[in-house]
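All of the numbers you see were taken from the coordinates with simple rules; none came from a lab. Remember, it's a predicted structure, so these values are computed and weren't measured experimentally. Cβ atoms are built from the backbone, for glycine too; each structure is taken alone.
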Structure I
Amino acid sequence: MSDSFYHKPVMQDEVTEYLITSNKGLYADCTFGGGGHSFHFLEKFDNIKILAFDQDADSYDYFLNNEQNKRFHNRIIFCRSNFRDILKIIKEKGFDRLNGVFADLGVSSKQLDDMTRGFSFNSDEILDMRMDRTKNISAYEVINSYSEEELKNIFFEYGEESFAPQIAAQIVRSRLKGKIRTCRQLSGIVSSVKWKKDKINPATKIFQALRIYVNDELGSLRDFLDSLPEILLPGARAVILTYHSLEDRMVKQSFKNFHKNGLKIINKKVIIVSEAEAISNPRSRSAKMRILENSKNE
C-alpha cells in the first residue's frame with residue numbers, strides 16, 4: 001500500500017518549508033496517518049527524528065508494515081495516542097520541548113474510502129465514525145438513541161447545518177420503523193429532507209457533525225492548541241492544516257491569543273493549495289495552512 005493511497009499529503013513541500021527550521025532535533029507529526037508528510041521530512045533532512053501520533057489502530061498497523069518505516073525505523077517514535085495528550089506523552093518519554101509540531105486535521109483517504117469504517121455516504125456497513133475504535137460511543141449510538149433536540153444541537157453546532165431541525169425530526173420518525181444501521185440509510189434520510197442542488201452530497205454537514213462529535217475533535221484540538229506554548233522550543237514552529245470553518249476559527253483565534261503573549265504568527269494571510277494541487281487532489285481544495293512560531297528568546 002502506498003502512502004498516497006492512505007492519504008495523499010497536502011501541501012507537502014510548503015509544510016516542509018515552514019516546519020523544518022533546522023536539520024536536527026525532534027519534530028512531532030500529530031496526525032501521522034500513512035506517514036506521507038513524515039517520510040518526506042525524513043527523506044530531506046538526515047538528522048531529524050519524528051514523534052508520530054495517531055489514535056487509529058490502522059495507522060499503527062500500516063506503520064509497522066510500511067517499507068518506508070523499515071528505512072527510517074530508528075528515527076520515528078510512534079505514539080498510539082490522540083494528539084490532545086502530546087504534552088503528557090513527551091514528558092513521559094523524557095523529552096522537554098520540540099523543534100516543530102505539525103498537524104493535518106483532515107480525515108485520511110483510507111478512512112473515507114474504507115467502507116467498514118462507517119465514514120462514507122455509500123457504506124452499507126454499520127454507522128461508526130470512530131477514529132479510535134476502542135472508544136465506546138459511535139455514530140450508531142448517537143443516531144439511534146439521542147433525542148431530537150440533542151441531534152438538532154449536534155447538527156447545528158458541529159455541522160452548521162441550516163436544515164438541522166427538519167433532519168433531526170426525520171431521523172426520529174425513521175427510528176420508529178427500526179434502527180438506522182448504515183451510512184447509506186442515514187444519507188438517504190437526510191436526502192429526503194434536503195435535496196441535492198450541486199455536486200456536494202446533502203448529508204455532508206451531517207456526517208461532518210457526527211464525526212466531530214463522536215471523536216470530540218474540537219475538544220482534542222483545543223487541548224492540543226493550549227499545549228503549544230509549553231512544547232515549542234525557541235524558534236520552533238507549529239504548522240496546522242484545517243479543512244472546515246469550525247477548526248480553522250479555533251486555530252486562528254488561538255494563534256491570535258498566543259501572538260498577544262509573545263509568540264509570532266508567520267503568515268498573516270492563510271495559505272491555500274495551488275490550483276494544480278487542487279486539481280490533482282480534490283480533497284485538498286478546502287485546506288488552509290496557519291503557522292505559529294515561538295519567537296521568545298530563552
Structure II
Amino acid sequence: MEIRTIGVIGAGQMGSGIAEVTIHSGFETLMMDLNQETIEKGKGRILSDLEKRVQKGKMSVEEKEKAIQRFSTTVELGDFRECDFVIEAATENLNLKQEIFKKLEGVTRPQTILASNTSSISITTIASATHDPDRVIGMHFFNPTPVMKLIEIIRGLRTSDETFRLTKDLSLRLGKTPIEAADFPGFVSSRLIFSYMNEAIYAFYEGMGKAEDIDTIMKMGANHPMGPLELADFVGLDTVLSVMKILQESFGDKYRPCPLLQKYVEAGYLGVKTGRGFYLYEGGKK
C-alpha cells in the first residue's frame with residue numbers, strides 16, 4: 001500500500017504540528033476537529049510557520065503555496081474515508097480515544113492504518129475498542145513537532161508487522177527518526193520526562209527554590225534546552241496531570257501527581273495555552 005493521503009484528528013498544538021509536517025513532506029492532509037475555532041487557530045499556526053520558512057529562505061513562495069493546496073480541514077470524522085493513514089492527536093483520555101478509534105474503523109477502508117499520538121496510554125488498550133487491532137499502532141510525536149526529530153513507534157499486542165513497517169517508513173518520509181518502544185503506559189519518553197516535570201513541581205511546592213532558579217539549575221547543570229517547569233507550562237499542566245494519573249494507576253504512588261499540579265489545573269493555570277502556569281505569559285492574568 002502506498003500512503004498518499006493522511007488524516008489528522010485534533011487541531012491543537014500537537015495536531016496542527018503533525019499536519020504541518022505531513023503537508024511539508026508532500027502528503028495530502030486533512031485535519032479534523034469538532035471545534036471550528038480550534039481548527040482556525042491550528043490552521044493559523046501552520047500558515048504562520050510556513051511563512052516563517054519562506055522568510056528564512058528554507059522554502060520558496062511556490063513551495064509554500066503548493067503545501068497549502070495539499071491541506072484541508074473538516075469537522076466530520078466521516079471525511080477520513082479516503083485517507084490511507086490517520087493519526088489521532090486528541091486529548092489524553094482513554095474513553096475518548098477508544099470512541100474515536102471505534103468510529104474510525106467504521107468510516108475508513110480496511111487497509112487504512114490507524115495511529116495514536118498518545119504519550120501515555122497503552123496501544124493494546126486503545127486497539128481493544130476495534131474489531132481489527134492489527135492496523136492500530138502508536139506514533140508518538142514530540143513537541144514542537146516540526147522541529148523535533150524523534151517519533152516513538154509502539155506496537156500493540158496485535159499490531160501487524162505490515163502496519164509497523166508502513167508506519168516506520170512513513171516516519172522516515174516525514175524526515176523523522178523512528179525508534180520502537182514497548183507498549184507500557186508512558187512508553188520510554190513520557191515515563192521519564194513527565195516524572196521529571198512532576199518532581200520539579202514537588203521541588204517548587206516544597207520551597208526548594210523559585211521556578212526560575214529550579215529551571216536555571218537544570219538548564220545550566222544538565223545542559224537541557226528548557227527547565228522542567230518551563231517544559232511543563234509548554235506541554236500543558238492539564239496534560240502533565242493526566243499522564244501522571246495514568247502512570248500512578250499503572251505503577252503505583254511512585255508516580256503520584258504533586259498536589260500543587262492538581263491545584264493549578266483546577267484553577268485553570270494550564271501554562272502557555274491559558275497565559276499562566278508557573279510563569280506568566282502574554283494574555284495571562286496575575
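Key figures
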read-out	value
Which of I, II leads on relative contact order in percent (Cα under 8 Å, 6 or more apart), largest value	I
Entry that produces 16.4 once Kirkwood radius over Cα pairs in Å, for residues 17-184 alone is calculated, selected from I, II	II
Origin of the derived value 21.2 (mean count of other Cβ atoms within 10 Å over residues 121-128; candidates I, II)	II
Structure with the greatest value (metric Rg/Rh (Cα atoms, Kirkwood Rh), for residues 81-152 alone, set I, II)	I
For FRET efficiency 1/(1 + (r/R0)^6) of positions 49 and 169 (r between Cβ atoms, R0 = 25 Å, to 0.05) computed as 0.50, the structure of I, II it came from	II
Structures I, II, by mean count of other Cβ atoms within 10 Å over residues 9-16: label with the highest value	II
